[in-house]
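Derivation of every value follows stated rules applied to the coordinates shown; laboratory data play no part. Since the structure is predicted, the reported quantities are computational estimates derived from the model, not experimental observations. Cβ atoms are built from the backbone, for glycine too; each structure is taken alone.
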Structure I
Amino acid sequence: MKNETKTESKFSEWKEKKNALYNKIEKNMSEKRYVCTIIQEGDIMMSGGDIDRQVNTKRFFKICSTSELPEVLQWTRESFWTHPDFGKIPNDKIPSIEKKWGIYTDVIIEPFTEELEESYLNASKQGFFENQRMYHEYLVSEAA
């Protein structure tokens, strides 16, 4: 009986530590830590080549968390359309010929928090990125 109590106590301790770890992970994943620079261009295919049916090229920014990054990156895989009445009237009431088509062609992810910015700059000064590029080149040349 004494052994079971020790085991139960140990299990409760581990469970408490695991829950604390999950809370830490959730906090890290949901913190707005990155600024994404997103490039939008007109989609030639979906507009049928008609420049008047393409969105204008523009750059915009989105501050996001680690857990939001997959959604932001997914944007580069799908065309989108917009219209002045988008969100005001049902989408199926917007004539296809009036839709302006676009696609996000690039997402640049950079540190937003001061902590990440300092970490990034220190890593750069210490040659971390240069070393990673050299190692990557080595791996690619070995695979060839």
Structure II
Amino acid sequence: MFEKFDFRFVKNLFAASLIILFFSLYPVYIYASENQIISFLYGYAISLANVLTGFGLIEIAMKQDIKKFMAIIFSGMVLRIFLSAILLVIILSLSTADAKGLIGSFFLFYLVFTVLEIRFVHGMKTDQKAKPI
């Protein structure tokens, strides 16, 4: 099953994660409280789950014709951001997580991961021959 997946995206995703985490390690260690660090990790985890779900949907969508591809991609984007927003609200309401840290880290990683996801889809679609509608 896994031999069908293109894991270049996952490698790039974790490389970008490690780079961001490496460069934020010192400022977070010096200036952030334990609660803020936990909030940063929650934001990272939600963004990571979002993009990995997107990766799975992309892999499924690539096997479809262009109309189904677009439907899967766009409906998946809407569903994923909606579920991410619900998770953010649940975490903020049920825990003592720092709101600024949680939302800030979520959007930082969401932005970086979305750029990587778009590059991945564009690279895959240009590698394939266009299927007729």
Structure III
Amino acid sequence: MSSRTVISGSPVSIVLRGALPSDQGYVASTWIRATNENAYAVDAALDRRTARVVVACPSDNRDRIEGWACYERIPRATIVHMAYARRAQHRDEILDRLIEFAIDGRKLPVVTTAAKQLDWEVKWKPTRMTLQELLRP
């Protein structure tokens, strides 16, 4: 995925980019810390063949992660496993852009596997399913 600007303005613009292998440690640790989710389940979700992670970062520092979303686009739904943004000036806007990217205009139900209700869920109203339910063979 090439990066694209999603929030313009001062002090810096925010762009979305695909996750790099070096991002996985930060993504996993913030996911676990924010939700108290089991580390093995988080790793299993990140390693799913259809799982994708999109990262929000400043346009002038692509290594600084301001937010991220782990999602899957499956035939009958969009699964947003987790979306996270730092406590920053544009936090809600970053979360909105990450979720919009994950959904990609699809008119399908949104499902979340986050272990506890998160801020973005108030607006997007996903159906809840546990990560263990999803990962069960």
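Here relative contact order in percent (Cα under 8 Å, 6 or more apart) has been calculated and equals 40, so which of I, II, III was it run on?
Checking each candidate, the match is II.
Comparing I, II, III, where is distance in nm of label points 7 Å out along Cα→Cβ at positions 16 and 32 highest?
When distance in nm of label points 7 Å out along Cα→Cβ at positions 16 and 32 is computed for each of I, II, III, structure I gives the biggest number.
One of I, II, III was used to compute semi-axes √(5λ) of the Cα gyration tensor in Å, and the result was 44, 27, 16. Which label is that?
I
Comparing distance in nm of label points 7 Å out along Cα→Cβ at positions 24 and 96 across structures I, II, III, which is largest?
With respect to distance in nm of label points 7 Å out along Cα→Cβ at positions 24 and 96, the highest-scoring structure among I, II, III is I.
I have -29500 for helix-only ellipticity at 222 nm (-39500 (n - 2.57) for each DSSP H run of 4 or more, over all residues; to 500), calculated from one of the structures I, II, III. Which structure is it?
II
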